[in-house]
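Please treat every number below as a calculation from the coordinates, not as lab data. From a predicted model like this one, the values you see are computed outputs, not experimental measurements.
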Structure P
Amino acid sequence: MKVAVIEDSHFMRSVTAMTLKRLLPAAEVLEFADAGEALLALKKVTPELITLDLLMPGIGGLEFLRRIKRRKLQTRVIVITADVQPAVRRRCIAAGAHAFVEKPISLAKLRAALGSDSPPS
């Protein structure tokens, strides 16, 4: 299984990748510092799961969601963000997010999001 972590903060990217490796030991975790870099990589590889920060320089997380939805990628996306406003959550779900995790992440929060088969309401 391939998993992509898209997060501009090196620290948060590392924490997310390490947490995913604990939950999915067989997964190959790909790390991207920005959404533009990830979009280029998605032309060559399609991960089964993406974790996505919303607030990033350049292409933000919401725009990234819209772009991969237009490409019709069958990739599950978990949004990980400090912005927990209900309107933001609704926009993410409408754009194709499958789960929404509030920062700071924890093993329990990420495990719950991975077990979620449908978008949060």
Structure Q
Amino acid sequence: MSDNQVKWQLLEDFAQAFNRHDLDGVMSRMTDDCVFLTAAGPEPEGVRFEGQDAVRAAFAKFIADMPDVQWNDPVHTIEEDRAMTEWRFTCTMPDGTRKDVEGLDVFRLRDGKIHVKSTFRKASG
């Protein structure tokens, strides 16, 4: 398997683990000092979570708040230690409204794992 194929498989496994809501599977694909940058927040980069415990807690809350959340039709693009996954985000919000928007994650990869996950999502009106 080529280096890009290995990275593609990492991203695909990560996406599948998220859609199964398998936090052990998600976190096993991230570095110990991983960083998650949310799509929105008070800072230009969104809200920043650092380290396995903080990132896992953020993901767990997200899934608990929207138990039917899915990131559909992932398309992965890889360039050296950077990668991107485009997806279609669907869920039922805590207030009962449905959300269906496009977005993407920009990743920084290190040592065969995801070091940084920075999320971008279209705003819905």
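Before moving on, here are some points about what is shown:
- Given -12000 for helix-only ellipticity at 222 nm (-39500 (n - 2.57) for each DSSP H run of 4 or more, over all residues; to 500), calculated: source structure among P, Q: P
- Origin of the derived value -0.24, -0.36, -1.12, -1.26 (log10 I(q)/I(0) by the Debye sum over Cα atoms at q = 0.10, 0.12, 0.20, 0.21 Å⁻¹; candidates P, Q): P
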